[in-house]
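Below you'll find the structures, each written out as structure tokens.
Laboratory data are not the source of any read-out in this text; all were calculated from the coordinates shown. Everything quoted here is computed from the prediction, not taken from an experiment. Cβ atoms are built from the backbone, for glycine too; each structure is taken alone.
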Structure 1
Amino acid sequence: MTTSPLASLAEQTSELLTTIEGLTSLEALREAEASLTGKRSVLSNLQKSLGALEPEERKAAGAQLQEARRVVESALEERRALLLQSARLASLEADRLDLGDVVVNDVHWRLSIGHPGLVALTQRELEDVFVGMGFTVADGPEVESDWFNFEALNIPPAHPARGMWDTFYVDLGEPETVVLRTHTSPTQIHLMEQAVATDTLPIHSVMPGRCYRRDTPDARHLMGFHQIEGLVVDRGISFGDLAGVIETFTRAYFGPDIASRLRPGYFPFTEPSAEFEVTCTICRGEGCRTCSFTGWIELGGCGMLDPAVLDAVGIDGDEWSGFAFGFGIDRCAQMRHQLDDMRALIENDTRFLEQLS
């Protein structure tokens, strides 16, 4: 009885699978591929030996051989895919840049993890205080049309009051005048128009954001600065409500020993208007360079909404009344942390920043 040439097929297939499993690189796989499945491989040699078998035996043996080849080729492709993935990961790791590692004069310096700046932290704290007082937080665009930044706020074109704001104008090739907002008050107009359109009065909201004016930076002013605006529109609102909100905020944010006071002022969009000041937190009211030796620091402006502003957005001034206030977030940060010069907020002096991290 003739011994079948496939008598050791299972053993040979197992050896081929073991060889494939032991391949550790794509280069090794390419070198071994010919001996595993090529024309001179064990499986190809067995294929040639089938010619000596009887037709019926040849058919059965051929089926066994093809199944063995399928198993080997499948294992080979799986190994190839795994090695390709490993090679890709190794390449990515080799190309990875450690942006926290800086080399200067062959010395490695590790960069510290960043954190929110003092102004951003102050804004979050202010939002928390006002949310605790029952206000919501809203936002508005930094680039505004003349209508929102001036006209709807009772400041028509060529009005002398526009001189109060050193405005940056944006040339967009549009027929309408476009500006970088000089205050966050335009967001009030957006909120009131939306409330009228959706019939969602009353409004109790604060609106923080960045503003721009052509100011000369000094100890208390910056060209690009941050404000937070407050707006209340409701029935039966009085100036006493405004004074109460200002005082409640001052003591909640700065502490019980810091007071606020209102002085008569002028703003085109409020009537009556006031400027509000808080006790200088640096000298505690004794007088210093930062407060010009008055003991008080001007924080912002406030007042009852002018009827012309309510008319501009379609609110009935006989049914509704309200007040608005606004002040500098940067100024709050300066007072809260007793900084004698606001320019320290934008100079990026790491010695200063690390003290407040």
Structure 2
Amino acid sequence: MTQKVKNANILITGANGGIGIEVVRLLIEQGAKKIYLACRTQKKAEEVISKLPGHEHLLVPIGNFDMTNPKSIASAVEFKPKETLDIVFLQAGGMVVSEGFEFVEINGKCVEKTIQQNAIGGILTFHYLDKKGLISQDARIVFAGGEGARGIPNFIRKPDFKTPKDLEDYISSAEGNYSAIDALGVSKFVSALLVQKLSMNTKSRDILWFSPGLTGGTKGLDALKNPKRFLMKHIGFPIMQFLGVAQGPKRAAMKYVGCLNGEHGKNGDLIGAPEGKAIGKLVDQKPMHPSLTNRKLIDELWAFISEVYGLQNVERKVINKLKLTT
């Protein structure tokens, strides 16, 4: 049985969330050497430690991992681990509950907020960590996925972009009726494309995208206003869990840790629930939506993101390095 977690140095973003804390708890039980708690603020990271007494020597709190702010992420990775990271788990994010589309300004350009915090924030975190030489060359990198990337009938609309320009226009100037759950699905779709691009540029690491299935009991619904928040958190999701169409944070965390351990997926994989379902047996997501493997869409999206965030030179250096070693 694979045991990548034991004696590993691990970084997890969003460690203070419902799933995050449960993942950290399991990582401790499975013998992780050091766990870096990457949270939006130092206070939130320290709160995680307070909930896990007796393990302070294993846990390192790090603030400023704000997935909506590239400059904040870049400053956050200035920490100096004693050893390089063996596992990086990028799972910070969530829905943007709003009356309409919201955007963040990046280098003078607009980026839809859900995509920024659920997709690009994780990509940038990986990029900045790697640029600093903080990730080992045989590390396992897991991005939190979501079945919304290929759509769920009567729940999340399937992301449908006819051309790369359609997707770029959505990212920079989305219009029309706003649905928080559909926007979340698009963000997971974007994440799946970008993760595949990263996986193409490595030979020794496993970089993959993984979803444990629909999970309730997290902080993802906290932005909803009452009474809707109360109804969803304390009535809706408990009923869904009872019916077996959703799960709690502990069960989701067990699946995530299984993935971190190497039990599910390898480089370039997109893993999640069966087609048409939000939870169930973990399977390959690629056959469920042709656009997930559209190389032109992947390449042009990466070029667009690289231009917006100033990553062109980094991408070129990676490609040249790979060519020199082939």
Structure 3
Amino acid sequence: MAKYKLEYIWLDGYTPVPNLRSKTQIKSFDGFPALEQLPMWGFDGSSTQQAEGRSSDCMLKPVAVFPDSTRKNGVLVMCEVMMPDGTTPHPSNGRATILDDPGAWFGFEQEYFLYQEGRPLGFPADGYPAPQGPYYTGVGYKAVGDIARQIVEEHLDICLDAGINHEGINAEVAKGQWEFQIFGKGSKRCADEIWVARYILMRLCEKYGIDVEFHCKPIKGDWNGSGMHCNFSTDYMRETGGKAYFEALMEEFSKHCEEHIAVYGPDNHLRLTGLHETQSIDKFSYGLADRGASVRVPHSFVQNDYKGYLEDRRPNSQGDPYQIASRVLKTISLVAKP
């Protein structure tokens, strides 16, 4: 039997943005462990704003497992936080609120900035670099530098080694800003993998002395903010759809605009201004190929008799994908099928 390093990863109780936490335990297995072989594990919730000191135990329930190519016999274990009984979800457990729909598909586009010495990579010590324009999908030292490219490529390789369904990377509109995309089938899989990919990126950047800035608008002024666009579909949307159903769906999204914004990430008013490819935070709109709308409707969706996927562009880069997926599916569930 080999000894495996099990890195248990979870979200703490900080609000409005939970932090990633992790710790390692060593267990022996005949081979790479399956999810059902991984034991529950406890932690001190009083140190993560998830319990009081006089009753501090919280439990970690493994929900997804990935190989970690950066460690010998390394294993990444994404966990839900449970109450001490091991069966009741902790109030901070957003994953437990997601409707279980195996036919739901999600794709998240995670934008972020790489920061060093208090500013985005490539920004001068004083002032600003050249205006936006050449950075999006840019190539060359002036556009993207060298360390950033090295980091995002290494991050991509680690994610692929882990079996994460990483679908691509690109330099984004602002200097020092990047994006990766992840897709998953099932109501929870993509959100699990976004959190693990965030963890891998943050841990990777430790050795470079660089921070990952997920705030949705870290640079004020005429610079793009960071989003986490949510592409979504269900079996019904892909296989049946129809214009009447689509319009009813958009009506429900409009009715529940405030509930969506409440879980789409903090400080979104700084990003959703109606500028920089966004709709204003107090409005809801949808439009064909419109990146200034709340929901972008792909040409393929309309051309396929209103069947396929839609893109909600309002979630921001700090949003919790568990809460986002949960809210999207709750709103979809309110729509009567013709």
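Some points to look at:
- Taking distance in nm of label points 7 Å out along Cα→Cβ at positions 20 and 36 as the criterion, the top structure among 1, 2, 3 is 3, with the largest value.
- Structure (1, 2, 3) behind the derived value 3.7 of distance in nm of label points 7 Å out along Cα→Cβ at positions 12 and 164: 2
- Label whose coordinates, when mean projected area of the Cα convex hull in nm² is calculated, return 16.3 (choices 1, 2, 3): 2
- If volume of the Cα convex hull per residue in Å³, for residues 28-67 alone is computed and equals 89, the structure in 1, 2, 3: 3
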